[in-house]
Structure I
Amino acid sequence: MKNNWSPSSWRKKNALHMPQYLDEKHLNKTLEKISKFPPLVFAGEARLLKEKLSDVSKGKAFMLQGGDCAESFADFHPDNIRDTFKVILQMAVVLTFGASCPIVKVGRIAGQFAKPRSSATETINNIELESYKGDIINGIDFNEKDRNPDPNRLVQAYNQSASTLNLLRAFSQGGFANLSKIHQWNLNFVKDENATKFREISNRIDECLSFMEACGINGNSVRQLNETDFFTSHEALLLQYEEALTRIDSTSGKWYDVSAHMLWVGDRTRQLDGAHIEFLKGIENPIGIKVGPSTKTDELLKILDVLNPNNESGKITLICRMGHEKVGSMLPNIVNTVHKSGKNVVWTCDPMHGNTIKSNTGYKTRPLKDIISEIHQFFQIHRSEGTYPGGVHLEMTGQDVTECMGGLQEITDEDLQNRYHTYCDPRLNASQSLELAFLLSDFLKEEKLLSKQSSNL
């Protein structure tokens, strides 16, 4: 399958949702420069993620994937990175404690810059310009200079990703993630019922740690108490950039995309004979595949054969994004077909993209009740099909934004204008994310209980 593959073989295929650069010479010089930059992640880290996702596929762990819809250059700040990391840690603790289940933490971060758009151009006041396609490609301001794709942005995206990864490694391995410091993970603006419930969990964890300390077990002797594994992911959309960061691993002799531990292909670029599938089939990283209402099961099975010809466990994650009104009628057949085919996959739920609406006040938003509904149905469908609901994929932030309606904060249509900061899609704020974690914990706990009862029959 891979005999004729190279990092550039995608160029012979039809590449959708790719920008047209005006200065090809400048682009090529920039890509050549990036191809000599150090890797952002290491092949061994990607292999570790694959091992952990293999556990998820077997029902032994749960995947929590979350972060910004699209990272920006303007909002790049260590506090924003810290707060997103912090809320993911909080969610993971809630899930681990409540469901007694290891959590595989994967951020949409350190590379999630490019965004596919429904239209290549945008027209305002009879002026037609390129659509905003993410900061790695062009700028959001509506003028010709900003909207023209700029190769210099590729270097800026790399540098920001490198800085972000450096900080994430420090947070995850330098003591910030130490469970004994769980009380320091507070987000000041989260003061509702979620905060109270999290403090209760923190106090119980403190009691457990004190007992373990008395038994001679602490962060110095047990790594898992002092640090955590944290992985990165993004959509492999801008293939020129991904190609420049694809390298042969010196230990295995295999190709890895060292821009992130995990890459995914979107619903709009999932064509079997397209450039994006061609690129992804040659790399060893774990791969995500968005599964939406347009998914045809026969084509999906063929894509799985192309991307995972050896049917390796942990290689493929199917990220289901149907919307709460369609998931009940569309997902069961897909799950059933894939399951009967014997394909090894991780099943995760993206409850965000299929539940986007335009509010009465004109804001693009997502009602939390619809998000919860899709997740709940996702769990029910897998229970009915005898498969394991392995994770969630969320657009979220650690900031106190008002972009998604509902939740304990009771964010209304009129509240959206208060702190609506997203460049693209609406995100869950920290309070809503934590609220969702408690609900997920209950779903997982029930799932584990039913699975145990079934195995005892």
Structure II
Amino acid sequence: MADMMWAGRFSKKVDETVNAFNSSIAFDGRMYKQDIQGSIAHAAMLGDCGIISKEDSLAIIGGLKEILADIENGTLKFDMTAEDIHMFIEAELTKRLGDVGKRLHTSRSRNDQVAVDIRLYLRQEIDEIYALVKELAVTIYNLAKEHTETVMPGYTHLQRAQPITFAHHLLAYVQMLVRDLERLKDTAKRMNYCPLGSGALAGTTYKINRKQTAELLGFTAPMANSLDGVSDRDFCVELNCALSLIMTHLSRFSEEIIMWCSWEFKFIELDDAYATGSSIMPQKKNPDITELIRGKTGRVNGDLMTLLTMLKGLPLAYNKDMQEDKEAIFDAVDNVKLCVKTFIPMLATMRVIKENMRNAAAKGFINATDCADYLVKKGMPFRDAYKITGTLVAECIEKGLTLETLPLECYRKMTELFTEDVYEAISLETCVRERKSEGGPAPDAVKVQLEIAAKQLGL
């Protein structure tokens, strides 16, 4: 068992079972770079402020850089009996530098050390997730550009409702992802304050320079309150909220892809590289990726609930409960990255079956509103037009017809306002083309939406 850096107060070693229970190096080991980065900044500040000698400061910085190199080249392995990555690195530094290494922790607590490490780590992860989500948004945008004339049904209650284009549908997801990008940026902005120098909770009696360490680590400024610096993980919660929304949007899109792949819809065909087969049914081509994304959304949402529940009853300042923040937020981060990385090429390679989308739009009387609007434009009150159109739909259902194939005499029995031009008014192309209000599915309106999206995405 590794020696505990805090062992002076205790007369016996911690029970091995307790040590295993208490240890976090199995999951916080991924923050080794950030821990060393934070320690280098701290050591530099200690030397510049004269709290330790310049010579010791430089020796510590050199030792930390050597440890980083040894970890990354594989010559230094983590001691899995160590309490955490922070204690492991400090112990290794002391092993190499002796008493000089012991000076690193002057005016610092593990509380502010851990707090700065996780902020540094998540700040980096946000940058990576942001780039991935942006790439996904651009992929969908490019797909939309190809389908401004591809007519499909728009749905409410999963019932065919009104005709739209595939581009119009896709651009709805682009806008969702744009908001997701904004949330990631906002989270990163609020996260970017440095807790280092907060100590255990009450700062320190040493004349440290918190602005220096904040600047060295690329933070906006030191955190204003030392208690707050070590006692909250709201930035983890906020990030997990943003990640949960990303997953929710991916899950909704996944659900549609699952339906569109089915023979009942057959709007799209996934590339063979992004589908799986059945062990017993040779005809099957399963959209397993999208099903997994849908399932992993629950997992990421569960991570959010873990964080909220962990924090809700904690008095100020640090409590060991807060160790549970890492596994939850790391899991959320890992799964979002995995899902987005998989989603991008799956969308880029799928085949859109335009004719099936068009055929589906031709059924289901999704031009009924346009039929009613036709009468309104000729002077009839909307509610009267609505009732007449509903009656015509019922007649079509009874006769096995559509509004496009219903004879003109059936229309004129309802009102003489109907003339031959009704068929042009209710054609799918007309229905889509005339929905040119801002944000609508008409090609001209979609063109504007594409321009807006291009600007939002910096294209």
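Read-outs: derived from the displayed coordinates by stated rules, not from any lab. It should be emphasised that the depicted structure is a prediction, and the values quoted were computed from it without experimental measurement. Cβ atoms are built from the backbone, for glycine too; each structure is taken alone.
A value of -13000 was computed for helix-only ellipticity at 222 nm (-39500 (n - 2.57) for each DSSP H run of 4 or more, over all residues; to 500); which of I, II is the source structure? Show your work: numbers first, answer last.
Details: I: -13000; II: -20000.
Comparing all candidates, it corresponds to I.
Between structures I, II, where is distance in nm of label points 7 Å out along Cα→Cβ at positions 134 and 182 highest? Spell out each step's value before the answer.
Working: I: 3.5; II: 1.7.
With respect to distance in nm of label points 7 Å out along Cα→Cβ at positions 134 and 182, the highest-scoring structure among I, II is I.
From which structure (I, II) was mean count of other Cβ atoms within 10 Å over residues 374-381 calculated, if the value obtained is 20.4?
Values: I: 20.4; II: 15.0.
Traced to structure I.
Which of I, II yields 3.9 for distance in nm of label points 7 Å out along Cα→Cβ at positions 102 and 126, as computed? Can you show the working numbers first?
Values: I: 6.4; II: 3.9.
This value belongs to structure II.
Computing Rg/Rh (Cα atoms, Kirkwood Rh), for residues 38-149 alone gives 1.11 for which of I, II?
Numbers: I: 1.11; II: 1.24.
Derived from I, not from the others.
One of I, II was used to compute semi-axes √(5λ) of the Cα gyration tensor in Å, for residues 62-269 alone, and the answer was 38, 21, 14. Which one was it? Present the calculation step by step, with values, prior to reporting the outcome.
Values: I: 38, 21, 14; II: 49, 20, 14.
This value belongs to structure I.
Compare relative contact order in percent (Cα under 8 Å, 6 or more apart) across structures I, II and report the one with the greatest value. Before the final figure, lay out each step's value.
Details: I: 21; II: 16.
Once relative contact order in percent (Cα under 8 Å, 6 or more apart) is worked out for each structure, I has the highest.
For mean count of other Cβ atoms within 10 Å over residues 246-253, which structure out of I, II has the highest calculated value? Could you put the intermediate results ahead of the total?
Details: I: 12.6; II: 21.6.
Going through I, II one by one, mean count of other Cβ atoms within 10 Å over residues 246-253 peaks for structure II.
From which structure (I, II) was semi-axes √(5λ) of the Cα gyration tensor in Å calculated, if the value obtained is 62, 23, 19?
Details: I: 33, 26, 24; II: 62, 23, 19.
Comparing all candidates, it corresponds to II.
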